[in-house]
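Just below sit the structures, each encoded as structure tokens.
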Structure P
Amino acid sequence: MAVYIVVRHPDAEQLWANSWVQGTCFIEAITTDAEVAGRCRDAQCADGYVYVHRLVHGESQATVVSKAKVRDVQKIDRTSFLVLFKDQVEVGHAPLRPAQQGDRSYIERSVD
């Protein structure tokens, strides 16, 4: 099973600060809560990929845009974490399931 992080399209209103590699589907870093940070840390310890599930926005469909390894997880404050990524690969598949309201991450089999 794989970890999927759910992020908004870079052109959509953001609830968390995310950093995308301009002109690509790759994400450099996200800010998140303890639950997502823990899942990312678990993937890092297992040397596994985290899949990036980008939500629908305008004409852009919901897509698993890429997968990446976790480079680092850093605590920002009591409730916020910074997750940095590396070794990204474009995926470009439809998600295996839709993201539910409030989803920030989920566990599912690998899309690729």
Structure Q
Amino acid sequence: MSSETTHAKDSCPHCGKSVGLSFWDLLPSRENNRVLVCKACGGHYDLSNNCRMTSIVGGMVGMALGMAFPFQWIVRAGHASKGSIVLGIAAAALLIGLASTTAARLTLALEAKR
């Protein structure tokens, strides 16, 4: 038998405890040198490149679905009034964020940073 221990996907690459990821940490970031800090040990980490790319693709799929369905439905129901357009954009934005963070959570992997 192997003596390897399995860690949770959100465990710190330094100490192995949960890092306390927030919703905002899972959203795509344009910052290449982003460094997040573990709440347990203070070690530096970031999402793996695979996780970042999956989050971006998830956001793009969410955008396509958000603009094709809830946005269109809300705007049609509101007869293209300003309020219905704002509400449609808000619904689409929520769907984009949900799709992006769900995709990131499914492929979550953390990398140690210096």
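Computed from the coordinates by the stated procedures, all read-outs in this text should not be read as laboratory data. Source: prediction; values computed, not measured. Cβ atoms are built from the backbone, for glycine too; each structure is taken alone.
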task = Determine which structure produced the value 33 for relative contact order in percent (Cα under 8 Å, 6 or more apart), calculated from the coordinates; the candidates are P, Q.
result = P
task = Determine which structure produced the value -3500 for helix-only ellipticity at 222 nm (-39500 (n - 2.57) for each DSSP H run of 4 or more, over all residues; to 500), calculated from the coordinates; the candidates are P, Q.
result = P
Comparison of P, Q by distance in nm of label points 7 Å out along Cα→Cβ at positions 63 and 103 - largest value held by = P
remark   = Taking distance in nm of label points 7 Å out along Cα→Cβ at positions 31 and 71 for each of P, Q, the highest value is that of structure Q
ask   = Between structures P, Q, where is Cα Rg over 2.2 N^0.38 Å highest?
value = Q
query = For which of the structures P, Q does the calculation of mean count of other Cβ atoms within 10 Å over residues 47-54 return 17.0?
reply = Q
query = Between structures P, Q, where is mean count of other Cβ atoms within 10 Å over residues 55-62 highest?
reply = Q
